[in-house]
Structure 1
Amino acid sequence: MTPRQLLKSVFGHDDFRGPQLAIIDDVLAGRDVLTIMPTGAGKSICYQLPALIRPGTGIVVSPLIALMEDQVQALRAVGVRAATLNSQSTDAGQVWRDMADGQLDLLYVSPERALMDGFAALLQRTEIALIAIDEAHCVSQWGHDFRPEYRRLRSLCDALPGVPRIALTATADRETRADIAVQLGIAADRITLSGFDRPNIRYEVAGKDNLKRQLLAFLAGHAGQAGIIYAPTRVATETICGWLVEAGIRARPYHAGLDAITRSRHQADFVAAEDMVMVATIAFGMGINKPDVRFVAHAGMPKSIESYYQETGRAGRDGDPAVAHLIWGGEDVARLRGFIAAGDGNEAHKANETRRMNALIAFLETPACRRAALLRYFGESPPERCGNCDYCLNPPTLVDATEAARKLLSAVYRTGQRFGIAHLIDVLAGKTSEKITKFGHDHTSVFGIGRDWPAEQWRNLGRQLEAMDALERDPEGGGLVLGPAARAILKGDVPIAMKQPVAAPLSTRRGAAKAGSSTKAANADIAPADQPLFEQLRSLRRQLAAEAGVPPYIVFSDATLRAMAGSRPRDLAGMGRVPGVGAVKLESWGQQFLAVINAGG
């Protein structure tokens with residue numbers, strides 16, 4: 001059977017996307033490949049199909065236990081013989097026997113298990129179709145998620161001459177890509193780069209003002225949708241989750257401070273739900289293959305552009321409209337700088353982490369298209385405007401803030417470099433308070449010189465000056481102190497341009513756009529006449545998923561249900577032509593969905 005025939009019969013898709021077929025052809029021919037492909041673009045097909053065609057078992061090394069389990073569940077639903085081996089496996093003996101007997105098409109294994117004594121020997125006694133190394137950026141010390149055990153995987157591959165190796169990742173800049181290839185023994189000319197753009201994701205960034213109010217306003221535009229909110233700490237995770245529950249939003253917390261059973265239960269609840277919000281630290285998400293996440297919000301800065309790209313990439317994996325919304329403040333900059341300074345890495349590592357952080361800050365402060373800035377970081381040459389980010393949809397006005405910056409820096413200096421932005425704004429505004437009077441700040445030269453600016457603009461400027469290293473946080477008292485870049489600004493040598501505050505991003509307004517509407521994005525691009533049938537099909541999907549003990553998207557995706565509602569097939573042959581309906585799913589569930597369609601006229 002050809003790759004295209006297998007794609008249709010097993011996965012229900014008529015054709016390949018992007019470079020998928022070229023990569024599959026390379027692996028089928030026994031050639032090694034390193035592929036960088038956006039999340040949701042179909043990386044898994046690039047090794048799953050060759051593993052079904054080549055003789056033997058395909059070995060997939062992944063650091064993500066939850067993703068392994070999810071992929072195996074999805075593969076079994078389409079008739080593929082798949083299993084996992086990881087620290088949580090309870091049937092390892094049976095898996096080993098099945099593999100030795102040639103009864104597995106694909107085996108997902110954690111790097112720790114792959115490197116254990118005995119596994120390499122098992123591979124030598126078994127016919128191996130290929131070795132796929134997922135999340136391959138983990139092999140590079142320049143990557144954002146370096147894992148030392150990944151460095152030992154090359155020897156595992158080298159011990160199997162003639163077995164192709166395929167490394168896959170969604171996130172790697174030019175330097176990281178080159179290092180991955182070297183570390184895994186893949187020739188530099190065997191790198192396939194399919195681009196980093198996720199056009200269905202809208203990118204939005206907002207300065208932190210009142211986090212609770214901002215998050216609840218954002219979620220008001222996403223009622224009934226599934227999403228993730230990333231928080232910087234465990235305490236913040238619990239606090240934000242409490243805000244959401246109090247507001248009547250279905251939400252769960254997820255962080256390393258919760259016991260394993262609770263984390264597992266919350267993750268299962270989220271994966272199975274169509275309208276739940278997971279509030280989590282970065283401990284959550286890498287292993288989640290949930291395709292219908294409609295938004296990812298950051299309640300603070302991630303540690304790098306790579307981290308941001310990967311975390312936001314968990315939204316809209318099904319290709320439907322999604323939103324990446326980030327809220328940040330100067331305290332986030334101080335927190336990240338503190339982490340880097342206190343880290344265990346050498347000076348070269350810390351310099352690299354600082355470079356990554358500064359690149360993220362530049363992205364957050366960019367006065368132009370965010371998607372263009374993001375793609376340029378990864379070495380692409382995008383158009384200057386994307387039409388689907390906050391800048392393109394709601395362009396800010398730049399104002400000359402050079403004199404204002406000098407006033408704020410002077411206020412920091414004149415008040416003794418020990419106070420936070422709120423107190424400094426009050427001094428600049430000429431407000432009389434007990435605290436200002438106590439410290440005599442009503443008699444300083446800066447008292448009242450900033451009355452012409454509202455507090456929000458001063459906060460925005462303070463955040464920008466922190467990002468520029470002109471202001472820093474005192475690690476002990478927490479007040480603002482002058483940074484290394486302050487002197488040149490105070491002397492007037494460095495001009496400061498600042499974005500004027502604009503109205504709330506479109507996605508926070510109810511019904512403003514497909515991705516930001518309170519109507520579920522699952523309903524995108526569906527004719528009004530098909531809407532009732534679509535909802536009936538979703539209801540049946542929930543029922544069948546509950547009976548099978550799988551998440552709803554394992555049965556059929558929203559896109560497949562929309563296609564059913566639009567084409568209204570009358571028999572199994574017609575149902576089999578619907579994109580996403582493979583042979584096994586057609587046999588398992590086709591008749592039930594046909595019954596609903598025929599009953600609906």
Structure 2
Amino acid sequence: MTLIGWSQILLFFGLVLAVTKPLGTYLFRVFEGDSQPLPRVLGPVERVLLRLCGAADRREQTWVRYSLALLAFSLFSVLSVYLLQRLQHLLPLNPQGLGAVGPELAFNTAASFTTNTNWQSYGGESTLSYLSQMAGLAWQNFVSAAAGIGVALALARGFTRRPGPEGQKTLGNFWVDLIRGTLYVLLPVCFVYALFLVSQGVLQNFSAYPELVTLEGGRQTLAMGPVASQEAIKMLGTNGGGFFNANSAHPFENPTPLTNLVQMFSIFAIPAALTHTYGKMAGDTKQGWALFAAMSVLFFAGVATAYAAETQPNAAVASAAQVARAGNMEGKEVRYGLSASALFATVTTDASCGAVNSMHDSFNPLGGLVPLVNMQLGEVIFGGVGAGLYGILIMVVLSVFIAGLMVGRTPEYLGKKIEAKEMKLAMLYVLIFPLFILGLAAVAAVIPQGVSSLNDAGPHGLSEILYAYTSGTANNGSAFAGLNANTPFWNITLGLAMLGGRFLMIVPALALAGSMVGKKVVPAGPGTFPTNGTLFTGLLVSVVVIVGALTFFPVLSLGPIVEHFLAGAGKVY
């Protein structure tokens with residue numbers, strides 16, 4: 001590890017810290033303020049869109065109605081993206097002449113982008129037309145991110161709203177949250193962001209693929225397309241789906257060290273800012289900073305481990321001194337090096353982004369362990385746009401309950417009692433996650449349809465299976481890249497994992513919000529456990545780690561951990 005490497009990491013985190021308060025304040029104004037920005041310009045557009053959604057009156061919804069609106073919109077999204085892929089050979093903006101996408105792959109991709117996962121079992125430049133990429137995938141990148149913000153705000157309203165004669169059982173309006181998140185936040189930022197990317201060399205065109213003559217005299221087809229517009233929302237919305245199969249390792253998506261830094265920064269920007277938004281909603285910004293601090297501790301632990309692991313040589317070439325001295329550069333872009341690659345891998349799996357600028361399958365065992373653990377902790381280390389906030393708030397409920405048990409007092413959070421119903425909903429949220437990951441991984445590890453797709457044997461092969469279902473259920477979308485997931489079995493099971501990891505966890509979160517919103521506020525007393533200080537931050541970090549460790553340590557010990565010790569003994573898979 002070098003001073004320059006750590007300077008890059010600290011510069012990145014400094015930018016995230018600097019934007020948290022101003023952007024969080026802006027988000028508070030957009031979603032909770034009496035007036036939104038640019039009312040004369042964007043106000044009429046918002047009113048037209050709400051009228052089209054049948055929500056012109058902006059009537060607030062109970063958690064049931066909010067959930068039904070979200071689920072209905074998501075079902076429409078899945079069907080739309082599925083049909084667009086199946087019919088793309090009949091539609092315009094297909095200069096490559098690509099055919100229809102097969103049914104299993106179309107289902108997987110539709111589920112993937114609707115759930116903000118962006119898992120890709122296909123090569124973008126060789127499978128999807130420009131119209132499918134823009135009207136299907138890029139559209140979903142916007143609305144799935146905005147829907148995640150809406151769910152986070154709904155849960156935050158459940159905790160922070162005080163009972164009153166009006167609205168005490170409501171959590172906002174899904175259509176209002178969806179449209180405001182898209183119109184006031186994602187679209188304007190992405191417009192400027194895409195122009196910046198174009199200035200750095202990212203493609204943005206509708207050209208046919210040219211065929212070039214290489215220096216050796218051969219012929220090579222060069223992929224083109226409207227890349228910058230999708231790249232911007234891919235990062236800002238923590239979506240992660242690459243226009244090209246190589247994702248952010250491709251020079252047409254991520255050409256310079258500056259674009260690499262800005263892409264990582266944009267992944268964390270909104271999730272970090274939402275912690276400050278939450279603090280303002282609670283009437284105590286220290287509540288938000290406590291969440292930010294817990295996320296930051298876990299982030300630095302992960303990036304330090306990944307960076308240290310990747311500075312060690314790959315066990316397969318450790319005997320070659322000149323190669324070993326450079327660290328583990330297999331699967332990494334030379335123009336980014338070890339620190340930027342380890343940082344990108346940590347950031348993209350802390351958030352549910354899944355974009356990659358290096359191949360995680362090529363990381364050393366402990367380096368590959370970090371992305372796995374980041375996702376298995378529940379994507380709460382800043383997390384996805386919205387998903388990180390509602391995930392960490394579930395962990396807050398567990399932490400407050402444990403603190404209450406310690407002092408023999410009914411647990412409270414923001415003056416509201418945490419009772420049996422809330423704990424059941426929180427535990428349902430927590431248990432859905434390992435049910436899909438471990439259940440599906442167990443099946444895939446023992447049947448021919450699962451193991452036939454593996455590129456490696458032994459513990460690394462198990463890590464490939466585990467990583468795939470972890471990434472799908474966590475709505476991350478990154479892959480170990482050593483697994484051929486484009487088979488009927490993998491497309492269907494990963495599609496189900498993505499849908500379950502999104503909606504079967506959102507519904508309990510919204511139900512918890514509905515249970516909390518009508519509760520009376522109890523004044524703080526001598527036995528009240530403060531949730532805005534260092535002690536609570538430490539407890540929250542401990543609960544996140546313990547819940548993840550108790551759930552996944554046994555299977556991790558059979559995968560990357562045992563692989564690390566075998567590599568040390570000279571056995572490389």
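None of the figures in this text is laboratory data; all of them are computed from the coordinates on show. Note that the structure is a prediction, hence the values are computed from the model and not measured. Cβ atoms are built from the backbone, for glycine too; each structure is taken alone.
1, 2: which one has Kirkwood radius over Cα pairs in Å, as calculated, at 26.2? Intermediate values should be presented prior to the final figure.
Working: 1: 26.2; 2: 24.0.
Of the options listed, only 1 reproduces it.
Can you spot which of 1, 2 the value -12500 was calculated from, given it is helix-only ellipticity at 222 nm (-39500 (n - 2.57) for each DSSP H run of 4 or more, over all residues; to 500)?
Details: 1: -12500; 2: -20500.
Answer for the origin of the read-out: 1.
Tell me which structure, out of 1, 2, gives 3.0 once distance in nm of label points 7 Å out along Cα→Cβ at positions 56 and 88 is calculated. Numbers along the way, then the final one.
On the way: 1: 3.0; 2: 3.8.
Derived from 1, not from the others.
A value of 0.95 was computed for FRET efficiency 1/(1 + (r/R0)^6) of positions 24 and 544 (r between Cβ atoms, R0 = 35 Å, to 0.05); which of 1, 2 is the source structure?
Working: 1: 0.70; 2: 0.95.
Answer by label: 2.
To which of 1, 2 does the computed value 26 (percent of Cα pairs over 26 Å apart, for residues 280-391 alone) belong? Intermediate results must be reported in sequence, preceding the final value.
On the way: 1: 22; 2: 26.
The value was obtained from structure 2.
Of the structures labelled 1, 2, which one yields 15 when relative contact order in percent (Cα under 8 Å, 6 or more apart) is computed from its coordinates?
On the way: 1: 15; 2: 20.
Value 15 for relative contact order in percent (Cα under 8 Å, 6 or more apart) corresponds to 1 out of 1, 2.
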